[in-house]
Structure P
Amino acid sequence: MTRRNFINQLNSTEIWDVLIIGGGATGLGAAVEATTRGYKTLLLEQYDYTIGTSSRSTKLVHGGVRYLAQGDISLVLEALKERGLLLKNAPHLVTNKPFLIPSYKWWYKPFYTFGLTIYDLLSGKSRFGTSKPYSREKTLEKIPTLKKLNLRGSILYHDGQFDDARLGINLAQTIIDNGGTALNYMKVTSFIKESNKIKGVIAKDGETGKVYNLKAKSVLNATGVFVDSIIQKDNPKAKKVIKPSQGVHIVIDSKFLQSDYALMIPKTKDGRVLFAVPWHNKVILGTTDVPKEETLIEPKATSEEIDFILETASRYLEIKPTRADIKSVFAGLRPLAAPKKYTNGKTKEISRKHKIITSESGLVSIIGGKWTTYREMGEDAIDTLARLFKLPERESISEELHIHGYMENVDFDNPFYFYGSDIQEIEKLIKLNPELKEWISEDLKVNKAQVVWAVKNEYARNIEDFLSRRTRVLLLDAKESIKMAPTVAKIMAKELNRDEKWEKEQIKSFNELAKGYLITEK
């Protein structure tokens, strides 16, 4: 299926059962749910799939040890169940990751071992592993770079790790595999109304500027931190329902951890937790939780947030990371459901549960939530639409649904493992054109065939789509992404039938973007 096919579907479909605004985790999950129930489903994303918060997470599929400490048992139970389903349905993207909580005080080991044993019990049959205390010697064997002074040992527990943007792309493909339509670069500009009730949307193609009137029985607003802007298109007087919170991550070299084990620092100066997680042969450090008033598609990390992460990590690692060691820095905005009372200014205390709200016009909006529970959120949202708009009653099948790319016995030593079953198709491209085997970056293991595949089968429309989300180059090494941009632009121009002017504009635009992921020393 090509973009032209999708545009033809817009022209030929008289009315959609379900129209979803937003191509992040929530919108994609809801569209998979609607499509697999047999509803005629259209998803519209004004930029690219997962461009915002949904590609900027800590890459964890987890129940949330912190939520357990806060006593939010129902959220933990829900997330642990969904964590197990994700491992079952997307084994090419979700893995079991062992974590260590270092113990520098005598009471840490008994306290956290007790709490994490409860975490294991709540996991039930979908448990990822057994939590247990480790000696000092065993701890240093697993993470040799841990600060040794006063180290008493650690507590081992297990959680999930994934690639957020890659899961988003696979969900878009799952929608399309099942007969739905998911279009990126298609912006909803306003609503079609009859007697003050929403009957569809007006959308503008970001590439051609063409405008489409699209009728629908139901409309779901799943735009994350931009939920309020869509609600206010419907009703300019509506109160805000989102309280954005910024999370920042920095990426450093694997030498700082020298381990496949992840590190969880249980209490930072602001009372949060901080993770150091191995990912694609690098280490992610994060995250922060800072209230923000403005919602941006490209939020920027502040100097204070970067210093906070570096300083916290330095207290636990023998090799202390500095600004000069940062390969990339990225920020995302959490779309937290604003509580009725919000007095202390600490967004870390706002629940990560999702909420569904319905306006007088019939616009349904879903807010809050987290990546781990995306499927359950989608099921809840489509149940709501089906009930409100009298869609045919159909059972959800998403708990058992294999996500596009599903593959058993994944070889995680293969640098292309995250493509799952699509690896075979990429290999076919290389057989047809051996030149595509050439590396664009040998260090990050990105070759020319991946660019062609991204355009033909993953709906990449520009070099940012490829370097940031089809591969994770921009997040892993911003300098390397700038070096790769001209080659990627040249291949994409050929595949998309673009001219040299387009190539130059793409390179310039991407370089400006990538500068925001680079850090200068103070």
Structure Q
Amino acid sequence: MLESLSITNFVIVDQLELNFNGGFTALTGETGAGKSILIDALSLALGSRSESGIVRNGCEKSEISASFNIVNNRDANEWLNNHDIETEGELLLRRVVFLDGRSKAYINGSSSTINQLRELGELLVDIYSQNSHHSLLKVSTQRDILDNFSNLKSNVSLVKKLYKTWHQLFIEHENFEKNRESYRLELEELNEKFTQYQPLEFSLENWESIQQQHKALNNRTELILGTQKVLSILNNEESLAINKQLTDLNSHLTSLVQLDDSLNIHIKTLDAATLELAEMARELNRYAQSLEENHELQKEIEKKIQLTFDFLRKYRLKPDELEDASKLWQERITLLNNILGESGIEVALNQAKDDYDKAALELSKLRSVASKTLSNEITDKLKQLSFTHGKFLVNLKPVEPSQFGNEQVEFLISTYLGAELRPIQKVASGGELSRISLAIRVCSIADANIPSMIFDEVDVGIGGGVAEIVGKLLKSLGESNERQIFVITHLPQVAAQSKYHFKVSKNQVNNQTISHIELLNEKDRVNEVARMLGGIEITTKTLDHAKEILS
């Protein structure tokens, strides 16, 4: 989730450092104070398009940094691992925008592309606003919402796997029909290559070990002489031999222990050191002996190294590529044997198609049942949100078989009595879409992967009791401290339901307009809700009303 946001020289913000917690957070303030600027700044950190004119007057660049705790964000961690970006549960996204609109992006301090920032950002925050295109309008998101709602992850994974197998065999079959002889020649070449590879008994771990052995054997004379020198220092009869010195130390300490028992601990230390040195001497003796006796081993190792180098050179591979390459050869040999076998590829292709059809049909049935339930639940929520005659339908549109199954999930809606059900992106206005998004998220939030959600003015066009319902729905979304709900609102009924309340204001400093934001304490929160209730003049009656709403 979003832990902090740092903004420097962005539009009317000079310097801003904000820290956030889990739960429901409201941002309020007068029109033009800069509430949406915060969302715009965060959007830049998440990879949105930069433009000229966003750098504060008199400055050369704007800089926005957003830090996230992603310990429990499975998708974000997987993305980082796939892109070889190190993380220990902490993530820092940084965006620097220059006067001419150019920008630079960084992920955990490493330079990245804007596309990478955008891909990762979509796994961190969902922004629901009247002006931004967000994930809910994507076919993939609508499909994921239904599948998560009905716990179909395992079914979806199976269908994707079976489709991949079937599709691969289908392509192979098409190619095979066009050129049978090339497949036979490819199999012969692969078998020859694999026959040459197997005697190498190659693994990267063994390869590194063999090279280390080879290095040691090539330096046999120097190593034997050096080892003998060490053993001489340990064991000879000269006065400087370590063992003799240890014996003398032991004798002196033993006599001292007779005078003070507390020194006995040093005797134990000395005994341990003596045993360790004795063991080291035995190991060094064995090591020196093995070097003297390993002439045949050296020849064997040199032969294996040469064979491996010849193989790598012949097939233009590097040592660290060979293991993975051999697995691909094996897989390809198995596939080609199936294609060229007595039954040919058609039997395998038909079996793969049957397997896919069964899994896809089961997925379709489960989706059909879940779509009715989700449709009814979202329709009920829409009625609470002032869509009195609104209707929502999770439509399953038949399509050609794909890795996602045999249907496209499509969210349809009608917002007034007698209206035709149409895709939400073609029907809803910005304000309506925010409330529709809220209804969908409330109904499907249990398995949502994105931990932070921002609703920008979801209260447009509503008031009174509906506003209170919106506030309660947002509060229910943010009940888990592992999820964050941010809402920019003008309605006191919505703001009053939040756990944290930030106020955005603007001031004149040195003839410049500067946006300011602060986390409100209990007293200031009453005053802000009273302002939202009563306008310019705040009366005692208005303050009492604000306290009542907040209680």
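Any read-out appearing in this document is the output of simple, stated calculations on the displayed coordinates, not a laboratory observation. Note that the structure is predicted; figures quoted are calculated from it, not measured. Cβ atoms are built from the backbone, for glycine too; each structure is taken alone.
Summary of values
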read-out: Test item: helix-only ellipticity at 222 nm (-39500 (n - 2.57) for each DSSP H run of 4 or more, over all residues; to 500) calculated as -10500, pick one of P, Q; value: P
read-out: Which of P, Q leads on distance in nm of label points 7 Å out along Cα→Cβ at positions 24 and 456, largest value; value: P
read-out: Mean projected area of the Cα convex hull in nm², for residues 104-279 alone - structure with the largest value, from P, Q; value: Q
read-out: Structure (P, Q) behind the derived value 47, 36, 22 of Cα extents along the principal axes in Å, for residues 376-479 alone; value: Q
read-out: Structures P, Q, by mean count of other Cβ atoms within 10 Å over residues 64-71: label with the highest value; value: Q
read-out: Structure with the greatest value (metric distance in nm of label points 7 Å out along Cα→Cβ at positions 128 and 168, set P, Q); value: Q
read-out: For relative contact order in percent (Cα under 8 Å, 6 or more apart) computed as 23, the structure of P, Q it came from; value: Q
read-out: Comparison of P, Q - label where Rg/Rh (Cα atoms, Kirkwood Rh), for residues 360-423 alone is highest; value: P
read-out: When percent of Cα pairs over 32 Å apart is computed for each of P, Q, the largest belongs to; value: Q
